[in-house]
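Input: structures, listed below.
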Structure I
Amino acid sequence: MLKKGPKIARPVQAEIKKTNALENILAPYEHQEFLPSHVIPQIIQLAFPSSTIIHTYSDRHHVIKLPIRDLLQAPIANWQFNRPADRTRCEDIGTYIAHSKKPVDTILYVSFNNKKRTFDVIDGIHRYTALCIIKEKSAHLDLISGDECSGDMTWLWDSVMILNVRMNALDGELIELFKSLNKSNPIPDLYVRDVVKDKREYIQALAVKWQNNFKPHFSSTNKPNRPNINRDRFIDVLDAVYDKYHLTEETKEKLEQTLERNNGHISQNIPKKLPTTIREKCEATGCWLFLYSAEDLIKML
């Protein structure tokens, strides 16, 4: 039975201090798609305190070496279009790493997600998850049985590995990287998508659905009176709300659910002094959403 090894996390106060320092650097750029070049080295150093930049392709693309303990304490997430990690496969990889005690001779490819404040794993999610499993189970005494595992995993936490880090990467760039890295391992089309195209097609289809369901509320005029809206302004609302909740192909259905939930809420909380003609129209169609302007809808949805 694997014995309990030393904790690899730094003291809580140190972790809080590091997190706060990273948030302070990122705060001014919260609503920006790209980060200025001069803060990139600071972000990398704060996220991976013991790391060293060993090669620079550009001011937004670096290769670093770091101890595994740094990797496991950093804000890491799976890229939204990457396949989920196979837990069984990851446990097998973890067993091999812990038993062999060989250096983790591998490279992980990550890209910093400015919206989520995480380094998203583009390639290497199984290896990263295997390391997380070792960390998780070594603290619960149930990782691996066998005399060859002493339980002291310091050798692993101190092991150096390589991280290929991109900053300010466009979705198209990451998709091309993903395709290139997976050439020898064909992947389902589900995981190689035109993100912008998928989003646009879903929003357009949803707009058409609402148009068909509530035709009396859609007007061709530029500034329709309530309780009406025109198609283009409705698409603007859907686009803004989609981005507001950082929706993806997997979570896009939440957009329609949000529309329906708020439509029902408004029907139960009808604004006071609503003209009778408007109230009767909404009662007849069941559509209450457009009692509010597009700007108000974006805020309330």
Structure II
Amino acid sequence: MAKPTAQAGIGLLVGTAYKTNLMDGTNYAFGVVWRNGVPQILPKPPVSGEGSNLPAAVNASGTIAGVWQATGGMTTPWRYQNGTYQLLPMPISPGIWYYVSAINSAGDVAGKRIYFYGTRGLLWRADQPAAVTDLGPSAAVGVDAQRRVVLANGTIINPDGSQITVAGGGVVRVFQDGRILGDRSGVRTIVEWNTSGQQVRQIPGGLASGVNTAGTIVGESDVLDGPGQGYKKAVWVSGVRELVTSPKPYQNPPDITDDSAIIGEYDADGDTNWAGNTGVTWRRSC
């Protein structure tokens, strides 16, 4: 199975391919980068032991960020550039889970750490490889070229360190291409804010998981896909929803490229088991 998880413009995707150990049934993930559809397996990061390599974000220059998840669950964040890994500094380790959410054009990486007392947003600046910035008690959803970071709790952290909160409050799920998308109180209504925190549009009927420069949104609708199947995947073009139905997407939320290709997983066998799924892109027929 191969699962693309993030995109950086046209022709560049990262994700994972899974292999099962036939001796004990353990599943291991290998990091994959697709360049114009051609896959390349990423080498193992310089960490000891077995585990899974999980790339999460890539920029247009091909710099990739992700985590190594050791057998047993602990994670180590990394940046991969020009064939070389850099293990990112961790403010508390071991025993803490680290995750990556985004990378900008300069190679700055945004993410989070999860520990017993909650979640903290993090920023690893490319020009400060030995340092990590703690952004506060919420996950970092994304970082833009100006090094502006948006947290899941609706906090926008500007490059000068000043902070504002999105108008009306909300849960931020996406910060891509200068667009901030989320919702309020779990209601399936997509809210978009600009980087000044002002609300610019509201679209009923779904939750966003990706957006491109044109403002086309992908995510989950408010239409159930059947018992145990979750919600149908959808694309909103100029605010109008279209369901993504063929081939049937898997449960994981999709993303979208700047040339409007929807990326995700194809549910090959029609059940809720991820085994046997494969990566796929969808395009509108008109």
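No lab work stands behind these numbers, since they all come straight from the coordinates. Only a predicted model underlies this, so the values are computations on that prediction, with no experimental measurement involved. Cβ atoms are built from the backbone, for glycine too; each structure is taken alone.
The value 80, 44, 43 for Cα extents along the principal axes in Å was derived from one model only; which of I, II is it?
It was calculated from structure I.
Quick check on the output: -14000 is helix-only ellipticity at 222 nm (-39500 (n - 2.57) for each DSSP H run of 4 or more, over all residues; to 500), derived from one of I, II. Which one produced it?
Label of the source structure: I.
Using relative contact order in percent (Cα under 8 Å, 6 or more apart) as the calculated read-out, with 11 as its value, let me know the right label among I, II.
Structure of origin is II.
When distance in nm of label points 7 Å out along Cα→Cβ at positions 78 and 278 is computed for each of I, II, which one produces 4.7? Write down the numbers at each step before the final one.
On the way: I: 4.7; II: 2.8.
The read-out comes from structure I.
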